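Student: The structures considered in this document are given below.
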Structure 1
Amino acid sequence: MENSIIDEIVFGASFAGTGIYLVWVAFLIFWGKDRVEQGAPMTVSKIERLFVLVPALNEEVVIAQTIKRFLTSTETLPQIKMIIVDDASSDKTVQVARETIAQAGCFERVWLWRRFLPDAQIGKGEALNWAYQKLATSFKKNDHIVCGVLDADAYIGRAGYERILEIFDQDSQIDLLQIRVGMFKKQNYLQKLQDVEFIVINNWIQNIRNRLKNAAASGNGQFIRMQAIDSMKPWGNALLEDFEFSTRFLLQAKKTRYAPDVIVYQEAISKVRPFIRQRARWAQGGLDCLFSYWPKIVGSKDLSFLAKLEMSFYLFLPFFSLVTGLANLAVLGFVLGFIEQYWLVLIVLLLINGIINGYILWLYAKKTGNLSVRQAIDIFLMMLVYNYLFYVAIIIAFYKKVRGKNRWVKTAHLGGEET
């Protein structure tokens, strides 16, 4: 009797989770299409300065490449400056950055700011707050000064920077802009799968948020009009400091927007263990934001009902994924154990996943134009494994949250070399 009740609960959770997942995917497909807002082409930008903050902790491998790419992209855009925020690196980040700046003679375009222990290495948000405070005391805030955030391995092309300036010029009400994220150095299937995830799925999610007027910052490639920042410490201490930052903005009735036509490229993680660690950190950061901000989101008078619903679903996603993921694994094991009776269930489940993953890959190939038939087949098969890596990450996130462990090893950037 007890086993029967447990079986019903497990099957019910699995089928309910599958149903919610299908509704969510349908919502993404039909509502997540790109909608690029066009305006008058930019002649001379009204943006006086755009400061790109680059938090750097032990980034000696990539920092020179990042500086050089920035200089190439902004050669004709003198109002854009890069600020390397060294967070007390123990490697040669400072030395490499200084040498690169000196060799290029770009002291006016790339600045190096240093933090020192014991005030450093206490979180990316704190490093950004420190840099912002220096900016705010050095430059009088107005609508024509923008502050951006890039990871130490990231780059944006010249057309991308021009488009960012154009968007802020065209809409003086925009307070926060998040651009699209893509991957470079896609040498193995794990890296290619990350590119598929960001180019298609994350893009769908952000496009829906655009429609609902709750576009969120995604860490890499966020740009903020400095006049809109009310606090001297705008970034929080959550492990998901980007979502926390944009949530604070939305709760203050600030206007946020996502630009699907501008891409910031970042390095894809090449190995499974660092990938799981990164996603576990993100999941734990989501839990931090859930406990801190969900009541405020629900009670907000400035967010629409659908925006609240989307943000709530995102914050509760780790719980939903954990329950349905474990239930799905249990059901899969049961079906395989009694394959003669339940072979049709297995075929239906595989067919559902096949159709969805096939459509995602078709859309990715259409957007990027660099996917062969052989690669598509291999990635299609690997997507099943890739999805289950998230369950492992979520379990780790819950474990660390319950144990009160908030310290994480940062994701290492490997530059052009594999290690």
Structure 2
Amino acid sequence: MSAAPDLDDAPSRNGAPAPAGAPGIDWSPLWPHWDRRAALMRGAGAPPLSPQRAFALIARAAEPFRAGTRFMALPDVRFYRDGAQLRAPGDLLPGAEDRGDPQRYLQRVRERLDGARFQLRVAHPLFLDYPLWARTRELLAPLFARLGLPALPVEASLWIGDADAATLGLRLAPRHVLIQLPLLGACALRSWRARPAAGRAPAQALRARPGEALCWPGRHWHELGDEGGCLGLALRVPVRGGDAMIAAKDALADSIDAELGADERVAMLAFPPPRAQPGATELAPLARVAAAMRAAVASGALERTLRAGWLERASAGALEPVPVPRASSRLRAGDEIECDPRNPLLRQREDAGWRWAVAGHSFAMPDHPRLDRLLAQLRGGAATRVSALCARESGRGVDPDLVAVLQRLYELRGLRRCGDGEEA
């Protein structure tokens, strides 16, 4: 877990509070047990996310998979039955015949499978539905405000099924802490500190209903089950340092790829190797890569890449992938706009200017007093007309450069226009 970098002062850095009356989770019972043992957190007695909306997202993600297996695709859709994954589940996936009803889907698949237990899991779906993504980020904000925000992405999945322990089998996720929030029905967890022998009683057995959450160390062996049909949200929070090394290595590779990646060729050395050691000519391609890596570190390019990535992650609450910007809709001079408290703007010094980030997207900006005044006006809290925010100092018309800044913040959902719906 990481503290924030040296950020510009911005309200609600850990995410906006949930809307009044929105159910949440009381994470406080987790503090003594984080990454040590399983714990049950109770909430407001109602699901923190809409089960119908979550099922609609599952159906949307599954639609292209009904025609056949897709590889290297996001979201990733997997259907499990009897301890194995079905590679081409076809119409066992949700479709129009389910009419958007998760209970209808559960009943249909039970009948098709003659009562066999099953579970459908969809990995990384939230970027397709901004309101669900934003609500999940709000839900996790109190947890990360206490523990710190992970420096690596949090993986989110949705699942639906009536699995028993044999459906998914005994599992281990040594690099993560795992969280499950049932939205419909109930889910059960059995965990052991070491791989259990057959018939051995679990060290812990917990059950969660809608409005509650289960959390446990992934390095403990565990079995998961659904009770009476369940739909829920699952989260994997990274906790092992080895993954950070891999992320830094990938960032270094990306930083030199633009310079060498397009033209560089793999070194083809003499074979069988001569008795004499190969000279510098044969190893020159590898030496150029090594030199570029050293230069990227020495020049600060790697650090800038890592800091920019962290700023984006902080603005997204570590929930990645992030939704694409909203569909372009031009701001007009008479529009009234205000900061969207769900998506506070974060700024970080970068070279002679700034890097701004909103909802997982970042971009470079110059250091200019007029931009500072614009942000101060926006953060004043009152809805203001575009024409007033972007008025030229001469008083004649609006500054198109400032309008472009507002347009970008609006498309990234850092601003909202009065009259726009909450779904935008």
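Student: One of 1, 2 was used to calculate log10 I(q)/I(0) by the Debye sum over Cα atoms at q = 0.06, 0.10, 0.13 Å⁻¹, giving -0.32, -0.83, -1.18; which?
Tutor: Label of the source structure: 2.
Student: Which structure, out of 1, 2, was helix-only ellipticity at 222 nm (-39500 (n - 2.57) for each DSSP H run of 4 or more, over all residues; to 500) calculated from, if the result is -9000?
Tutor: Values: 1: -19000; 2: -9000.
Clearly, the read-out refers to 2.
Student: Same structure again: Ranked by FRET efficiency 1/(1 + (r/R0)^6) of positions 83 and 99 (r between Cβ atoms, R0 = 30 Å, to 0.05), which of 1, 2 sits at the highest value?
Tutor: Values: 1: 0.95; 2: 0.50.
Once FRET efficiency 1/(1 + (r/R0)^6) of positions 83 and 99 (r between Cβ atoms, R0 = 30 Å, to 0.05) is worked out for each structure, 1 has the highest.
Student: Once FRET efficiency 1/(1 + (r/R0)^6) of positions 51 and 243 (r between Cβ atoms, R0 = 35 Å, to 0.05) is calculated for every structure in 1, 2, which label goes with the largest value?
Tutor: Numbers: 1: 0.95; 2: 0.65.
Once FRET efficiency 1/(1 + (r/R0)^6) of positions 51 and 243 (r between Cβ atoms, R0 = 35 Å, to 0.05) is worked out for each structure, 1 has the highest.
Student: Comparing mean count of other Cβ atoms within 10 Å over residues 131-138 across structures 1, 2, which is largest?
Tutor: Working: 1: 15.8; 2: 21.6.
The maximum falls on structure 2.
Student: I have 0.25 for FRET efficiency 1/(1 + (r/R0)^6) of positions 163 and 259 (r between Cβ atoms, R0 = 41 Å, to 0.05), calculated from one of the structures 1, 2. Which structure is it?
Tutor: Values: 1: 1.00; 2: 0.25.
Comparing all candidates, it corresponds to 2.
Here, each number is a calculation from the coordinates, and none is a lab measurement. Here the structure is a predicted model, which is why all the values come from computation and not from measurement. Cβ atoms are built from the backbone, for glycine too; each structure is taken alone.
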